[in-house]
Structure I
Amino acid sequence: MTIELTPLQGLVLLTPAIFKDDRGYFFESFNQNKFNTLTGTSINFVQDNQSYSVKGALRGLHFQRGEHAQAKLVRVLKGEVLDVAVDIRPGSPTYGQHFKQILSESNHLQMFIPRGFAHGFSVLSDEAVFFYKCDNFYNKASEGGLHYADPALAIDWGMPHDQLIVSEKDAVLPYLANIEG
């Protein structure tokens, strides 16, 4: 497994070593010791989540507040998504900046998103199965989010906004200027 740093401190891309032969391929998708060594963290993941979405679905931008904040390790099992993380750490030199990366079943990339980031993705393929590990349990009272079309973020989701399928809940999320830490 190799690591690639991004412009946002702590947010990294991980590429597994893939072993291919006539039967297909094999790779180790997660190893706690290797992950902690590569990222310089001591993360203990406690919850795995999986979602299925159709083309144009946009999920996000979501985060958990306070003691329920979550770090996530995300990847795509089927299809292709544009994955986006926004730095919302107060005092961060990259506050309000985002990083995006295509994650797919063919590139096998994983993105590690530390606590203090909002996260979301749009589905670029006909369908996608998205998988993520979290280092803290979900807590409904601590959930928060950012509006996907916030002009201050200027995120290009990989398709026109009129083709995005957004939940009612996500469509009314606040802009960055209005979120509470």
Structure II
Amino acid sequence: MSPRIGLDLKTILQAAIEIADAEGLEAVTLATLAKKLTIRPPSLYNHIDGLAGLRKQLTIYGIEELKNCLSRAAVGRAGDDAIREMGEAYITFVRNNPGLYEATFLSLDADDIQSASSDVVQIVVRVLDHYGLNEVEAIHATRGFRSILHGFASIEQKGGFAMDLDLNESFQFLIDTYIAGLKKLNESK
């Protein structure tokens, strides 16, 4: 069977992202994707290697998009400003792309996924150079930053912040506290 004209990997991924963002990642199946694209499910196999192949492509695409957001946020900035902007970019990415963000956490063992993830880590490590951390401390601080961002984003997505207090103020407080910790660590050297 020849591929449908106009159907390509980009179109398939965009449709899958729309489903994931609207209904959650679990709603993305070959059947729901084919229905959205008004094609028969076997037509998808001309472009992807089944559901596993689709999920791998979504993961790579999501990580690349997150990397691009963080990179744009960090460009031309350093230290506190870069961390604040990257934090904002991360939270905005999650708010705008909840299903795609969920795909970035699929545990797929592939070199291209590991490479894309490593690129994200390197962006943060470079920003943390401003604080005079050694290599090990920079990795710990990167893990801490990711944990703060993911934790906040995940709780927000699940509606877990029910108190009548501005979420953006809470987020800024959290980032400021993280920055204060980095500065304290640097001062203690």
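Coordinate-derived values only; no laboratory data. Remember, predicted model here, so these are calculated numbers, not experimental data. Cβ atoms are built from the backbone, for glycine too; each structure is taken alone.
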Output the label of whichever structure in I, II has the greatest value of mean count of other Cβ atoms within 10 Å over residues 43-50.
II
Can you spot which of I, II the value 1.18 was calculated from, given it is Cα Rg over 2.2 N^0.38 Å?
II
Determine which structure produced the value -1500 for helix-only ellipticity at 222 nm (-39500 (n - 2.57) for each DSSP H run of 4 or more, over all residues; to 500), calculated from the coordinates; the candidates are I, II.
I
Comparing I, II on FRET efficiency 1/(1 + (r/R0)^6) of positions 19 and 131 (r between Cβ atoms, R0 = 25 Å, to 0.05), the highest sits with I
Given a computed value of 0.7 for distance in nm of label points 7 Å out along Cα→Cβ at positions 11 and 99, which structure among I, II does it belong to?
I
Can you tell which of I, II yields 28 when relative contact order in percent (Cα under 8 Å, 6 or more apart) is derived from it?
I
